[in-house]
Structure I
Amino acid sequence: MEPFDNLQAPTQTPSMQIPPSELRATTRVDGVINQRLSTTTFAQLSGTLAGVPFVKVVVDREKNAVHFINHSRYEFHAHYIAEKILGMTAAEIDRDIDRYNETFYHAPDRRFFLGILAFHKKTEKGQERRFYTLETVEVDNMDAGMVEAFFAYVKEHLEPGVPLLWKPANHLQESIAVAIEPARLPRVYTHELFTSARFIALHPGRAIGRLRAFASEAEYRAKLPTLEWFDIIVMHRVPDDIPRVSGLINAHRTTPLSHTNVLAAGWQIPNAIQIGIFEQIAREGLNDQWVEYVVNTKDTSIQLQRTQRPADIEQRPAWTLLQIKLEEPEVANTPILELSELRMSDRYKYGTKAANLGEIHHVLKNGSERLLGFYRVRRPPRENLVPYLARFIGSNESSNLLRDATQFLRSNIIVPRGIAIPFAIQQEFLESSPRLQQAIGKLKMALELGAREADALCLVLQNMIRNTRMPDKVRNTIDAQIATHLSGVSSFVIRSSSNAEDLQGFSAAGIYESVSRVTTAENIFLGIKEVWASMLSPRSVRLRQQVGISLDDCYMGVIIQEQVTAQMGGVMVTTNPMDGDQDFRKVYINVSAKSVENIVEGSELPMQYLFNTVEGGGRTLSIGDSREDLSDENKAQLQKLAFIGRLLQSHFSPDYLFNSPVDIEWIINEQGIALLQLRPYVR
């Protein structure tokens, strides 16, 4: 909902009540007080968020008054309370926001209840169902008595006929709701609303293109050679190997963190979930037609309108003019190193993934002055976020906060041990075979000429890499380092680590290979060659070529890492990808009881959570394909992970605003939280 920094405190006389009949005639109405709220009046007072209309509610227990606030007049509860109840200015209450928030959300004798009343329409089995939901903000620690009292206050002031349901705002409130009879407290959970939503904006935007709807992957594969950059693709689940297009529409639910959806965000193209889209396309005859496609987070569905084919469509798209330049790599005389010996600045020798894992090792060993960066920045109306971090990690002295933050990381996370094979080893392998060098030369020429044979040459070259014998010197060097640093490991994962990924304007999510659960030496070397070969897949070559990344400049490092067992795993981004600009506190976490790979490949609908990294607290958005939510113990681990992500976001920030989110793959086992990968997150 709204940022609740601006929810504040009370003490005085209510504003004059305005008859509902006069609401339409004036925009100066501040709200209505102690009157039954009709659906008409609700519509005149409401704002809209994610396509759902809502009205802010304040219950003044001292005056026994319920206030429904005009959103166009007061964006925040606090400013209404300040001016209409406390006789203060908004600026005055903002200056002491932390103290007021403490009295609102944690005081057992609080005077005010603050919440959001939302109006929903759901169609089930052809029948329209209308109902209100009432919720607080995530950090509100209302007890059971307060929950029931707040619900009763509001219900008493709604016209009968439209049911009111309590919507728990956090995991504490979910446990309270379970303990109360549904007859006393009818409720609906966030994950129930989320999973029944017919529209979710994954990435807002606008595109004009040709609509291509594929009812099956087989149909998509058959038409893949005909896809153009201006196409807008509609599928039940868009596959990972989608070429660069102008828009995506998913007919089934998915996660924003699948490789496909991360790529769409990086490409800055409109992308949404729209249940029933195939029926709409058939009804309106839109397949293979030119359309304008709009995704807006405030709408209740995508906008899809037939339009004319643009006259300039044959011109190169604007993004092809973006020529991405890579750091000059180092490809000679670079040793294989343990991950713990790398720093972030080593990316030009070992690749971004390896360098970032090495940097986390360094932070755990040595700390970092940057860790507190996010919390040291003033984020209006908050003057100081540092005390929130200190409270969560249990730091009592501000002078020791950096030390305690470092210890918090050390106590909770590990990076599985591994070695990093540099670009120099790949280069030595490629140069060992004249046949490989000749094939690479042919591919470069085909790319320069724009020849159609380029894809076929890529496939030939990949097979040559897989089948070319690794020189004894290269093989023995790698074997010695594995024996020295990874003795006793029974199962390995072999990860890609390129210099041509995680770049500004080019994420490369999912286009390079990793190989899991490798148990023999022979398969380790086969896996290394598979990772090297992925640098030359037709798709990876094509996507890089489109943004001006030359094959001459691309190199692949390899990470050989201990495969650690997982009780659960997932992906976290240190923002809310569906509403990232609205609230700086939230991080979004996907969880799988099976594997991280299932999430990023889109083959499993994960459990989805939002956690607050200021005041703490979280909520379940979806339980995905699982039958039940996680335990309270697991949720507490995810809350720690959320704060860990925020600290690492600070350290890895490219600037001193400390706002750039990171994407972290993780697992949890008996040893704690293991971090498998960290990269920038493009939104």
Structure II
Amino acid sequence: MTKSIFIATAEPFAGKSIIALGIVNMLLGKAQKIGYFKPIINQENRDKKDNHIETILEYFNLPIQYKDTFAFTRYEALQRLEDEGQGEMIDTIIKKFKKIEDNYDFTIIEGSDFRGEGLAFEFEANVSIAKNLNAPVLIVVSGHLKTTAQIINSALSIFNSFKNREVQILAVVANKVNPDQAEDVKELLKSQLPEDIILAVIPFDKSLQSPTVKEIYHSLQGKIIFGKEYLSNKVDHFITGAMQVPNFLNHIAENVLIVTPGDRGDIIIAALQANLSTSYPKIAGLVLTAGSQPEEPIMRLINGLKIVVPIICVNTGTFQTTTQIGAIQSKISADDPKKIELGIQTFEKYVNMQALDERIITFKPEGITPHMFQYQLTKWAKSEKKHIVLPEGNDDRILKATARLINQEIVELTLLGDANEIAASIKRLGLNLDLNNIKIINPAHSNYYTDYVETLYELRKNKNVTIEMARDLMTDVSYFGTMMVYKGHADGMVSGAVHTTQHTIRPALQFLKTKPGVSVVSSVFFMCLPDRVSVFGDCAVNPNPTAEQLAEIAISSAESSKRFGIEPRIAMLSYSSGTSGEGEDVEKVRRATEIVKLKRPDLKVEGPIQYDAAVDPVIGNQKMPNSMVAGKASVLIFPDLNTGNNTYKAVQRETGALAIGPMLQGLNKPVNDLSRGCTTDDIFNTVIITAIQCQDS
């Protein structure tokens, strides 16, 4: 069994970041505690943090202090090498690494960056570090601007260098390879590397290499004069605006950065107007050179426009500025989650994760951490892709979540709303979302409309619904979306970002109905606490359930818990534990507990029990020493909505826990409700759990 992996290269900008992100993401679905260690960081002093370490720690929220993630700066390593030799340096690195290894289930080690002084010793140092840490190596070589022969020679040279020093090699990754060369590179490496070596060839992706305007802004040390909030815009290429406007407009392309002197008001205004026009692609931003800003009338005109791009002013001339921009090497950083997610997706697409997983980690940890839970959810959803309808297609949060879901290929999506408005919003938000990959339906103009009206009328005519009422109701997105699910045109629905809970679930209660044997629709939240995931029910639907309903909620919640990989240990919560309390509310919980035991003797259930006794092992053992649930409850059932809703929100706010849900239970087909204060992450997670529910429908 191996507990670490060393990511190594022999050249700068090979793309170790993508590999590191992908491996950490993969392992967090398997192990509870992941460590990260970079023996030598590419910084002159310790005050300036290493960008990649900071990105890994922040994005994945790894439980490790930055100061523990490295041993030396480049300058310190060179000094040690000059004064005391490599041996002392390696001894220090081993001590720091062993401290991490002892406290974490798995550790990713990242080799140095091959930038700055000391390149001569760098590769040898990486080989020596990997060997002394007894860490198997994943080799990364860059194929950017190389011939096929150069890529093969580079990969084999590095491979043999590690092999000759008796360092175990797990995998070789050829990154940034020209797509036209990818197949040849793969076949040639496959024929020359041992069969047990995992091989991956990752094609060059401009989206991963393109810098953001923010990176360019910092590199140029410019001054931002407009659009600071749009600095995250991606720059795929840049042009110099030094021609007449008609000719200039012909050169505008998607995500272009326009570099022009600050006194070229004609170019500036033309660029801003083109960006607002549906006839031209979205531009990334403008850089105004020579230290000049537009004249007052132009500035006044810009102030009155709807500026959705950043405008930067620099002191350098146009030629020097474009030269500097062309030399910028983009980095993946913590403030660019889109690029991080794209990097992870790229890793998952081209690297044989199953083979790598089998080689680097074999243990089975107990329990489930929040990241392991979210990783598993995504994996489940992808295993059988489902079709989800989102009625609130015009909401910005919905569109941002849609882009993530589609780009990660988790689900198929239909948005309800006006196609032109949605397209305009996607452009305004700068989302990487191809409209060909989603369906957009305007209910009133849909081919389904007449059929849906007639179906609703037949289903509800006994409830005094007329055909005119059915026509009116079917223009409502909640009714239309629910009918899509009823008719099988979608597998599930997620709504509520704009609409109330009642508005969202009323149609489902009216004609989707409940499952056989289920009399009450209820809900659960998956509470992702720092060290575990708990199931809270019911915190969103039933104000004051009876004992019978409470028992049914508990059974449904246990089934949901089991379905999502959490062993159900049910705590029926009250203000007293065991037989210590009396009163109508306690008796209701006591009766509900007995009903659960009678109907489902296979379930572990305890009640009435207080929250602290349910989740704290010490208190649980004191109050209920012989209980199979006390101190380790995973499913917590609240006696009423007032208690449940307030408790889940208190836990969420006070602990920083991620609350995924609510997920509705008991309906014939999945419909889930969002909070009107939901975030993009909430929508993303709710769609995923809905898709998983659809797999059982």
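The numbers here are math on the coordinates, done by the rules we state, and not lab data. Just so it is clear, the structure is predicted and the values come from calculations on it, not from any experiment. Cβ atoms are built from the backbone, for glycine too; each structure is taken alone.
Some observations on this one:
- Source structure (of I, II) for Kirkwood radius over Cα pairs in Å, computed value 27.4: I
- Parent structure of the calculated result -13500, given that helix-only ellipticity at 222 nm (-39500 (n - 2.57) for each DSSP H run of 4 or more, over all residues; to 500) is the read-out and I, II the choices: II
- Source structure of the calculated read-out (distance in nm of label points 7 Å out along Cα→Cβ at positions 431 and 671, 3.6) within I, II: I.
- With mean count of other Cβ atoms within 10 Å over residues 423-430 derived as 16.0, matching label from I, II: II
- Value 5.4, calculated as distance in nm of label points 7 Å out along Cα→Cβ at positions 343 and 551, assigned to which of I, II: II
- Structure (I, II) behind the derived value 1, 7, 14, 17, 16, 11, 8, 7, 6, 6, 4, 2, 1, 0 of P(r) over Cα pairs in 5 Å bins from 0, in percent, for residues 199-382 alone: II
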